[in-house]
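Q: What follows is a set of structures to go through.
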Structure P
Amino acid sequence: MSSNEVKLRGKAKRRHEDYPLGEVPNDVLVEIAKQFVHRIAIGHADITGDDFGTIFANAIDGMHRESPLGIADVPKENCAWSVKTIKSKKPFNEKRARLISGRNSPDYSMGISDPRENATATGRAVLSIWNARVNEALDEFDDLRVIVCVRNFATRQFMIFEEEATRFSHADYRWEFNKRGNLEGYDIAHGGHVFTWQPHGSQFTIIRKVPAHARRFSINQSIPLIQMEHILNLTRFDVTWVTIENG
């Protein structure tokens, strides 16, 4: 022990982490970029959220759960990530990110059959459901993060940032329905628009500012398309691989 380290009784075990929160390292970015190149080369013009979950898991040697339930998409040891991706014309210039957190139903979870009856009660219910999902993940993992990829596969420009997956205090936000019938949550202290909840589909969106530590990278080469016949030749494909069932 160094002379500067304080010794405590019952000291908690130090968390294991691949890298400090928000400091996505260069080698992870390169691994992500390699997988983007591979997908472009075999004819993929874009990726889905599930695609990026697999890509990120491969880049950190984690596991992609590929499950619609919960928010811990990619676990690795005692850390888990909720994985999000957003399509943008100019990823490098984005200042805010709209993160869709999935289905959030106050009716199913809290018994609110008419969400428009009381905007405040519905907003509190929506946050309670989100907070419960965070709590559920933190019961399983010591560390829970949100990693976001803002992408443009046409220009091959990408931005990635990471933040802690936080719980939200009901007292910090006010709620109102907009002209389209969607519920919006605003930060009381600063007045900023932070949440949108859509009654149709129960989609909950969290609006985050892009942090200063966001990492930006581009793929600066044209990527040739690998023809299907070339791939089939590499695999030594033969028609005998195919069994056609009759009847």
Structure Q
Amino acid sequence: MLSLTDKNVAVIGASRGVGRRIVEALHGNAARVLAVARHDEPLRRLAEEWPGTEVLALDATREDAPARVFDVLLPDTLVIGAGAFPAAAPLHELTWGEFAANWESDVKIAFHFVKAALTRPLAKGATVILIASGAALAGSPISGGYAGAKRTQIFIANYAQKESDRLGLGLRFTALAPRIMPDTELGQHAVAGYSRYLDISAADFISSMEAPPKSTDVAAAVVELAANPDRAKGKAFIVSGKGLQAVP
């Protein structure tokens, strides 16, 4: 167990999938957690299951969302994991709206929250962790603009670190790029899409993956970086079933 006692952590996109697992892991490591998501009912269930977890329902794409979060809990660690489900079709079958969905959600959320972390700013020593995707490194030909959006989140973390250093803010920015997680709803969506695209079974597609991570692996990575923030500064990490690996 890594002690996060007296540490404030806000998780954006906390009501399901990886976000929910991150909240559970943080709670288990004694952090004070604010769980943020769009819908109130899943957050209430999360708070009932993990007593002491604070919750806030809001649309994280709104420009004022960061201020509303920081007014409730000023985080020592901010985890940005909210976003839209990508399309599951090749490029020529998509509309522009389907192609751009993750730019209008995942990238927009990252932009607003990272900008707010720099301009408020968060307290010296705070850490911001963006949950991107392994698709940002390898591409994803059946998910429209998803891979590009996730790559841009990694760029945003990198740019923000440079600005923090230039301005002497003492903040740490990092991005995690998990490979497909078959135990999550998003991962199952990706597996189903690729199995259709490749005309193989979902089981065969999963077996072709090298050390796919579980959502708990990503949650463990967040806890590790929250507890050892200097490791996070200015870096991006691939998350697989083998753990953390720095992106070259």
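Q: Have a look at P, Q and say which one yields 18.0 for Kirkwood radius over Cα pairs in Å, as calculated. Write out the running numbers ahead of the final one.
A: On the way: P: 20.8; Q: 18.0.
Computed on structure Q.
Q: Still on this structure: As an exercise: FRET efficiency 1/(1 + (r/R0)^6) of positions 48 and 160 (r between Cβ atoms, R0 = 25 Å, to 0.05), calculated from one structure in P, Q, equals 0.10. Which structure is it?
A: Values: P: 0.95; Q: 0.10.
Answer for the origin of the read-out: Q.
Q: Something else about it: Taking mean count of other Cβ atoms within 10 Å over residues 32-39 for each of P, Q, which is largest?
A: Working: P: 17.1; Q: 22.4.
For this comparison of mean count of other Cβ atoms within 10 Å over residues 32-39, the top structure is Q.
Q: With semi-axes √(5λ) of the Cα gyration tensor in Å, for residues 136-231 alone coming out at 32, 17, 8, pick the structure among P, Q it was computed from. The partial results should precede the final answer.
A: On the way: P: 35, 19, 16; Q: 32, 17, 8.
Derived from the structure labelled Q.
Q: Right, here's the next one. Assuming -8000 is helix-only ellipticity at 222 nm (-39500 (n - 2.57) for each DSSP H run of 4 or more, over all residues; to 500) as calculated from a single structure, say which of P, Q it is.
A: Values: P: -8000; Q: -13000.
This figure was derived from P.
No lab work stands behind these numbers, since they all come straight from the coordinates. As the structure is a computational prediction, the values presented were derived from the model and not from experiment. Cβ atoms are built from the backbone, for glycine too; each structure is taken alone.
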